[in-house]
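Novice: Following this line, the structures themselves.
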Structure I
């Protein structure tokens, strides 16, 4: 009797994802999130390496002579840095990653001081009260010069703010507000790309129960949101690279919060057609309704790896995520489907 291959444990994976989402890791400040992943790998008995750049890599060995597949995802998220301490004690921000200022208005933040004592606050604009500014609030264009952090501390001057330990250059993380609903929707900032990273651990657990045909490496980068995450560190024996990131859901797109998507082209141009075809076949074998899409305003770690000279085919897949680079949402269906596609691909030669 043939024993069916072990599926991903979605309850475990979701619990890990929630813990990851609640661990601040804006680009350049990813140490705590990487350490969380290392703790999970140690518990599984899986060796790993951390690069000088901070990326995390581990491997599950498959059959000799089979392809070496690397899955790449990133644990760094959107965030900000303190650009200026204003005379009124509030903070002006500089973006980390790419988003619209309007998408963080009203959001809770933590300012991570070098003393190690985070100071909380809220992103507001300089005309936030409609009772004070009236139509000027509605006409205000949200941009860096009018956005500020109102700190949850008694400060009304730059000196009082500095006395809290806050300085220019401190990292600022956005509150993820992670919620798993009864209907199976996961609402949170930073599903891009902590959803994929949690899936990497879940898929690793499944592969340890039933070894894959392919040798499978997982590479978690820490600078994707600023464009160079996978420019170094992809294992040298990689035969094919599959970037696992979010699939952007919206008008004019085929991607869905309930499905896994294969992105065939983005702002960096088309991905490898033959590898894409192999993923389509893996989806067919697994009985998955694979969505096919393209994103003109998107780039991935696969693009960074290619631009750095990577000599291997690259594909991009991921769970559908609504409101990308804002307050995002996906469904457990999409997480499950993405894991099933990854497993189907590497369990067959």
Structure II
């Protein structure tokens, strides 16, 4: 049984204690479940999780109680209310309120329980709508946000600043990672509230099953997006969490402490739709409904900081889409 191990980062040894109590908030979500799988595979024995029925993360007293009664060494804050353009447009109050409450409750309770290590997972939507591409971490707060998901973005920006503030005032080691668009096992395939890859996988699969001759895709097809498989995101999260503090401090600023996580390649929605049609083996036509919103014209992350810190993704888009489709086929009765 593994008790501890050493990994090398920048030629320096860093110890991993596999007996630490690691709380993964949002373990049933796509990212949280991937983090749990990889922590378990790595040899961590004490992975702590709670369902919503067991712990309402928007309830401050309940979260405070949980931390006070449970010995926790590290926190992966992957819990969030998430959704696509339609969901963000329809439920803006839900998105800002629930996400603010979740992150504020967990980060503060972690601090009050003397948890020194926490990783907060944000989103690339924190950057201005017209940010210079590829988007560098320093683009934060330099322009107006995309209106369709501004409430969600504001909540995620607040999470970053919460981490920075507890670090500055109390010397905590709270870090933030900003993933690009994620997909893969555990994704949400709801017909209205899903992101673009699961939405298109479902739409093309249903069109194929129903022998439909046409699939209609929202927007013009011209916006460009970057996509990262969730297993790569989980690996990046664990890598960032485990970076030695001196290496982290040498590479990030206390006032700009988040790190982008992406693959460095983007695709137009038209290209993506064609790749998914090919993955699903749908042979009909693809039509773009230009009356529907496009969202941000382009979202490509500059992930050079993370690359310099020794991490790069391993799963390419075609392999990842095949994996996502296989998962959907296996689990579609649940969606």
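Novice: Among I, II, considering only FRET efficiency 1/(1 + (r/R0)^6) of positions 162 and 234 (r between Cβ atoms, R0 = 35 Å, to 0.05), which has the greatest calculated value?
Specialist: Comparing I, II by FRET efficiency 1/(1 + (r/R0)^6) of positions 162 and 234 (r between Cβ atoms, R0 = 35 Å, to 0.05), the maximum is at II.
Novice: On relative contact order in percent (Cα under 8 Å, 6 or more apart), which of the structures labelled I, II is highest?
Specialist: Details: I: 24; II: 19.
Of structures I, II, the maximum of relative contact order in percent (Cα under 8 Å, 6 or more apart) occurs in I.
Novice: Quick one: helix-only ellipticity at 222 nm (-39500 (n - 2.57) for each DSSP H run of 4 or more, over all residues; to 500) came out at -13000 when computed from one of I, II, so which one is it?
Specialist: Among I, II, the structure yielding -13000 for helix-only ellipticity at 222 nm (-39500 (n - 2.57) for each DSSP H run of 4 or more, over all residues; to 500) is II.
Novice: Taking mean count of other Cβ atoms within 10 Å over residues 210-217 from the coordinates of each of I, II, which one would give 20.2?
Specialist: Clearly, the read-out refers to I.
Read-outs: derived from the displayed coordinates by stated rules, not from any lab. Small disclaimer: the values here were computed from a predicted structure and weren't measured. Cβ atoms are built from the backbone, for glycine too; each structure is taken alone.
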